[in-house]
Structure formats: C-alpha cells, structure tokens
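Below are structures written as structure tokens.
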Structure 1
Amino acid sequence: MSDIEKVNDFLADAGVFFLASIDGDQAKCRPLGFHMLIDDKIYFGVGTFKEVWKQMQENPKIEIVALNDEKDKFIRYYGTATADDNPELVEKTFEIMPEIGEIYKANNWEMGIFYLDDATAEFRNMMEVEETLKFKY
C-alpha cells in the first residue's frame with residue numbers, strides 16, 4: 001500500500017472528516033465526507049459559491065482532521081489547497097455522488113475540486129505522532 005493510499009483509507013474508514021480554513025483572523029471548521037483517490041492524489045470537492053472555497057482562495061493553507069474511534073487514532077492532513085479545474089474530475093465526483101450532482105446541476109452551481117500540495121499527514125494517537133508522511137506534487 002502506498003503512502004497516499006494509507007491517508008485515503010484512513011479518511012474512508014472515518015467516513016466524516018473536518019476541514020479547517022481561515023476566514024480573516026478566524027478559524028472555520030466544517031464536516032466533509034467526499035474524497036477520491038486518482039493518480040496518487042486525494043481530491044476533495046466543495047461548491048465554489050461557498051465561503052470555504054473563497055477562504056481557500058485567500059489563504060490556501062488548510063487542515064483536515066479525521067478520527068478513527070475504534071483504533072483511538074486520528075490523522076492531521078494539512079498543506080496547500082490546490083485547485084484542479086479538470087472537468088473530468090467534477091464528472092467523476094458526480095458519478096460517485098449522483099445526488100449531489102443532481103442538486104448542483106439543477107441550481108447551476110459549480111463544484112470546486114482541490115488536492116493538498118506540500119502536504120503532511122500525521123497519523124496520531126492521543127499522545128504522540130506515530131507516523132509522518134510528506135507529499136509534494
């Protein structure tokens with residue numbers, strides 16, 4: 001299993017994870033669940049009409065945190081949110097989540113797809129970092 005697959009699998013096992021961004025001088029955190037691993041990158045998607053997208057444009061340094069209760073472990077995955085405007089990625093997103101695709105298409109909303117570059121994944125227990133992985137694209 002590759003390093004990025006370890007991160008992807010942890011996110012999948014968690015189901016819901018949290019994305020933190022900065023809004024001016026205030027941290028903002030929200031739950032997400034969508035991610036997809038394609039060509040050794042984990043892609044995430046949020047609406048370009050949402051505040052989180054605007055926040056990432058102004059300050060692309062973000063962090064994702066996911067918890068695995070069963071193993072008493074969590075992951076911190078942080079780096080620079082890097083937009084990818086490849087329309088095939090949006091279509092793949094809508095294939096994976098057709099109900100979201102229907103809502104976005106019905107409202108003429110645009111899905112913003114991004115991955116983390118210059119990223120670090122820290123696999124942790126409550127007391128220490130057990131493993132650190134780095135990703136640069």
Structure 2
Amino acid sequence: MPADEEQIRILVENWAEAVHRGDMSGVLADHSEDIVMFDVPPPYEGVRGIDAYRESWPPFFDWQRQGALFQIDSLDVTAGDDIAYAHALLRCGTRENLADRPENRLRLTLGLRKEHGRWIVAHEHHSFPDVGTDTGEARADPRP
C-alpha cells in the first residue's frame with residue numbers, strides 16, 4: 001500500500017477510536033480549521049468550521065455512553081499527491097439496535113487534503129441508509 005494511503009488509513013482508524021472513547025482532542029486531530037461536516041442529525045445544512053464541528057460531538061458522546069458501538073467494518077482510501085478521499089462502513093449503534101438490524105452500517109465519506117506534508121480532513125459526511133417501513137416512515141438514525 002502506498003505511504004499516503006497508509007497514513008490516511010491510520011488517521012481514520014485513530015479518529016474512529018477517539019470517537020469511540022469520547023476523546024474530543026483525538027476526534028479533532030487532523031481536521032482542518034474550515035472543516036465541513038454533513039451528519040445524520042441536524043442541522044441539515046451541515047456544520048462549518050472546527051468550532052461548530054467540536055460543538056456537534058457532545059450529544060453523540062452522551063448517547064454513546066449508553067453502550068453504543070463505533071467500529072470500522074471496512075475502509076477504502078484513494079490518494080493523489082495532495083487530495084484524497086476515503087469511504088468506510090461502520091458499526092454504529094447500541095447492541096439492541098445492532099441485534100434488531102445487524103446489517104445496518106453507518107456510511108462515512110472523507111475528503112482530505114495535504115497541507116505542509118500532512119493529511120487533514122476537510123470534508124466529512126455520515127449517513128445511514130433510508131430504511132423506511134411499510135408506512136413510509138424513515139428510520140435513518142438508530143439513535144433515540
């Protein structure tokens with residue numbers, strides 16, 4: 001595996017471990033000041049900037065402390081000289097959520113750029129498949 005792709009793989013794995021631990025400094029590490037993130041919960045227009053990104057995490061950490069998992073199942077990385085992207089599937093949910101729907105995965109897409117020889121995340125997108133019921137109700141987020 002080329003060195004850039006391996007560096008990005010390690011960056012994403014470290015980020016996911018920090019999310020699971022509720023480690024804010026680890027979650028923020030390797031993210032740009034102008035990060036744009038589109039997440040499962042609102043705001044629908046996303047969050048922009050590292051301060052807004054930081055503010056978006058405490059509710060997730062609170063939910064996760066109820067025993068939720070956050071684990072990478074698969075991760076693919078493609079890197080150019082100074083731009084890269086990664087996409088992953090993660091197990092994200094309480095044990096009950098995952099027992100009820102074991103196939104459900106959080107989808108993660110990252111856009112990265114290299115600054116001063118270091119990869120940083122400039123764009124982050126999280127989503128769940130829209131798995132509506134027979135009544136048409138969307139159940140996109142396993143969190144309460």
| request: Taking 14.1, 41 as the value of Rg and Dmax of the Cα atoms in Å, for residues 42-121 alone derived from one of the structures shown (1, 2), identify that structure. | output: 1
| said: Tell me which structure, out of 1, 2, gives 0.20 once FRET efficiency 1/(1 + (r/R0)^6) of positions 66 and 114 (r between Cβ atoms, R0 = 30 Å, to 0.05) is calculated. | reply: 2
| Comparing distance in nm of label points 7 Å out along Cα→Cβ at positions 26 and 106 across 1, 2, which is largest? | 1
| field | Read-out FRET efficiency 1/(1 + (r/R0)^6) of positions 58 and 82 (r between Cβ atoms, R0 = 35 Å, to 0.05), computed value 1.00, structure in 1, 2 | value | 1
| Thinking of 1, 2, which structure, once distance in nm of label points 7 Å out along Cα→Cβ at positions 2 and 18 is computed, gives back 2.5? | 2
| message | When distance in nm of label points 7 Å out along Cα→Cβ at positions 34 and 98 is computed for each of 1, 2, which one produces 3.7? | response | 2
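No value in this document is a laboratory result; all are computed from the given coordinates. Keep in mind it's a predicted model, so treat the numbers as computed, not measured. Cβ atoms are built from the backbone, for glycine too; each structure is taken alone.
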